[in-house]
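Each structure below appears as structure tokens.
Values quoted throughout were computed directly from the atomic coordinates according to the rules given, and no laboratory measurement underlies them. For clarity, every value in this text was computed on a predicted model and none was experimentally measured. Cβ atoms are built from the backbone, for glycine too; each structure is taken alone.
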Structure 1
Amino acid sequence: MVILYAMKRVIIIHSDEGNLEPIAEVIRTGLKEEPDRARVEIVSVAACTSPFSVRPYDLVCIGSPVRGLFGGRIAPDVVNLISRCNGIEGKRCAVFVTKKLFGTNKALQQMMALLEKQGALVQDFDVLSCQGAEEFGRRLLNLLE
């Protein structure tokens, strides 16, 4: 008897303007290369209970819009979520932000620093729109090998 391990991945997004849901769906497409062996959930930051446990997941991907007039900050709700995540220590993570003229790199650095402070292993990051999101999802598959 062969038992196949079902991989669980989660994409956590903060999308008060609705622009991250389509990106998350395209990332999910890239992550579901083997749909019978993988389950990919998309969870809104607003739906995350306090504290939110990521222990059941093999991969955690967090997305945020870039905030501020000249960018450089992530959404405060994402900051709060990261600080109250249970089981993030040693977890493989990836982060992404939406495209903005200024501040995207600074926002990515902020999110990565917050996760690393919690003990997460941030292994990939990107600035995304729907174009390029599926490729990002496929890159994330390589983190699980």
Structure 2
Amino acid sequence: MNLFSYRTRVEFADTDAAGLLHFSNYFRFMERAEHAWFRHLGRSVMENAEQHVLSWPRVNASCSFRAPLRFEDECDIHVKVMRVGNRSLRLKFLMNHAVSGEQVAEGEVVAVCAEFKDGKMKSVTIPAELKSILMKFGNTEESIDE
């Protein structure tokens, strides 16, 4: 399976009263990995064009929790493109404890390519150049550490 990998660390502010990564922060970790992946592709999740801004608002997000992460644990987040549609992108995130390799969570995000112009947002067709880049992803395994 060809994946983009991103490593991050659980900071104290990410934890709950029990010292575990708060469930909401798994979504933040997925978003960090997604942003790193877009940067790796030479793109951004928020791109300014001449008359508008192109971005990727979420229309669906899910996460299944398998095991806890604790303060100062490192987590490897693997990003896999599941589908590139005409207007949307579905990504899967596999999160593993960096030392033990144990899977701690699995998530998915569906994001829509959207144009922000004159204070309004509307879904648009993914530009051909960008779609080509997204569809080519997966041919090699890439990794980045924070």
Structures 1, 2 compared on distance in nm of label points 7 Å out along Cα→Cβ at positions 87 and 119: the greatest is 2
Thinking only about FRET efficiency 1/(1 + (r/R0)^6) of positions 15 and 47 (r between Cβ atoms, R0 = 41 Å, to 0.05), which of 1, 2 has the largest value?
-> 1
Could you tell me which structure in 1, 2 was used to calculate Rg and Dmax of the Cα atoms in Å as 16.0, 49?
-> 2
Using the calculated result 31 for relative contact order in percent (Cα under 8 Å, 6 or more apart), pick out the matching structure from 1, 2.
-> 2
Which of the displayed structures (1, 2) returns the greatest value of distance in nm of label points 7 Å out along Cα→Cβ at positions 71 and 111 on calculation?
-> 2
Taking 21, 37, 24, 14, 3 as the value of P(r) over Cα pairs in 10 Å bins from 0, in percent, for residues 79-134 alone derived from one of the structures shown (1, 2), identify that structure.
-> 2
Parent structure of the calculated result 21.1, given that mean count of other Cβ atoms within 10 Å over residues 23-30 is the read-out and 1, 2 the choices | 1
Structure from which -9500 was derived, helix-only ellipticity at 222 nm (-39500 (n - 2.57) for each DSSP H run of 4 or more, over all residues; to 500), options 1, 2 = 1
